[in-house]
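Below you'll find the structures, each written out as structure tokens.
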Structure 1
Amino acid sequence: MIPTDTTTILAAFAIFCRIGACLMVAPGFSSSQVPARFRLYIALAVSLALTPILLDDMRPRIGDGSGVTLVPLLFAELAKGFLIGFIARLFFSALQFILVGINQFIGIGAIPGTMIDGGEQMPAAASLFSMAAITLMFVSGLHVELMRGLIESYVTIPPGPTFGSRVALVDIADQLSAAFLIALRIGAPFIIYSIIVNFALGVANKLTPLIPVFFIGMPFVMFGGLVLVLISTQEFLSYFEAAFAAWLAKG
């Protein structure tokens, strides 16, 4: 039985600050397709579910519950939760970046799409694969791994009124480079395809200047690009899932 004294309530609120800040920016949970009220309810439900596990770590940090002790603690917990969720979101932001590039490489970037996990509209194919990646995260249970990582973050990043901004910036820089390296590997076949196709069209246009080779060749470029997408979709989604799972596993 968990006592419902003032210290326990403040400790539960401090736990909600870290978990809620993480889920408000984490991929999938922070999607623009999910209403803000539902996101708040999800963060509150997850925080209450994890409170019995984390309460013993947080209660000693509350102290006497005065504002001098509590306000720095809450702001530090918000920053720590935001850091975890933001780093997780970097992977999906990098994926969305390369998906938009892939649409341009294969000539279908002008087809409008919808907003999936951000505030900007993406091309149709990029929206489709972004939704597939988010769905794969939930189907494969990686959202549970994210919850496990939040629990373990109380060991690696202990609760307290201090926040290591320098360490946080180093972590963001390292994960940003790692995420975009993953995105570059995913988009590499399409970059090579675009270079080869555009070089061939440029040579053909030089040899036959009176024929609009570029406009004639666009349907074939799109067809070849869609065939490449069909062949490589399973591979690059599996690779992205494995890379994201590896980051969640090692934290």
Structure 2
Amino acid sequence: MNKQAELSPNLTHWQERVDMAAAFRWTARLDMHEGVANHFSLAVNEDGTQFLMNPNQVHFARVKASDLLLLDANDPKTMERPDAPDPTAWGLHGSIHRLCPHARCVMHVHSIHATVLACLADSTLPPIDQNTATFYNRYVVDGDFGGLAFEDEGARCASMLSDPKVKTMIMGNHGVLVIGDSVADTFNRLYYFERAAETYIRALQTGQKLRVLSDEIAEKTAQELDDYPDQAERHLAELKAILDDEGANYAT
């Protein structure tokens, strides 16, 4: 009998659940979570409308593979379920999975440096190093924060992700949202965006003039990183290996 059959015979999408749970655990370890708020989701059907998401108000550090909700973005009765998701999570992630089929995985956090960037009058991220250049021409700044991300606000945010090249949304006065093709791809992007935002914020704190890369070199660097082989997959695999070595119960 395999591990899935032993631990959770009635659950589907087991490997996807395990990858998601590992991403939650590591996000908490990096202190990029926010109490029992914030959410990750992963599409599991071809058109992207069925998705896994963390349950309502469970701390990222405790999320297990078997805890994840399987939701349908087109089900109008979702919020009537006894295990209904957080309404803002449903509004934001449900809207994106309904309207943006290319957004297979969606991760939204209020991590410190990304949120500081989102609070600046100019929330753009200039390419001043390799990490910041990763996002050159690949993000959008939302300057029209409309309050908590219930369905209308979620739909408005989803409308800004129609370009498949745009994988990161700097949510003005709010935080950051990243999308990707898989858990590994999306978590890797989330991790490096927070690193990039930290580098930029710390550079601003020096009060010195920034050395900004040319458009040509920034785009070249971003494309090279887009094409870099297997880095995101290896990143997540190593994090799962560390959790496994520690005896963590995320994969249960």
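Figures for the structure shown
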{"item": "Per distance in nm of label points 7 Å out along Cα→Cβ at positions 99 and 195, the highest-valued of structures 1, 2", "result": "2"}
{"item": "Identity of the structure behind 1.00 (criterion: FRET efficiency 1/(1 + (r/R0)^6) of positions 131 and 203 (r between Cβ atoms, R0 = 35 Å, to 0.05), calculated), options 1, 2", "result": "2"}
{"item": "With helix-only ellipticity at 222 nm (-39500 (n - 2.57) for each DSSP H run of 4 or more, over all residues; to 500) derived as -28500, matching label from 1, 2", "result": "1"}
{"item": "Structures 1, 2, by mean count of other Cβ atoms within 10 Å over residues 51-58: label with the highest value", "result": "2"}
{"item": "Of the structures 1, 2, the one that 0.97 was derived from, the read-out being Rg/Rh (Cα atoms, Kirkwood Rh)", "result": "2"}
{"item": "Ranking 1, 2 by distance in nm of label points 7 Å out along Cα→Cβ at positions 35 and 243, the structure that comes out highest", "result": "1"}
{"item": "Structures 1, 2, by FRET efficiency 1/(1 + (r/R0)^6) of positions 59 and 163 (r between Cβ atoms, R0 = 30 Å, to 0.05): label with the highest value", "result": "1"}
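A short reminder: the numbers here are calculations on the coordinates, not readings from a lab. Quick caveat, the model's predicted, so the values are computed rather than measured. Cβ atoms are built from the backbone, for glycine too; each structure is taken alone.
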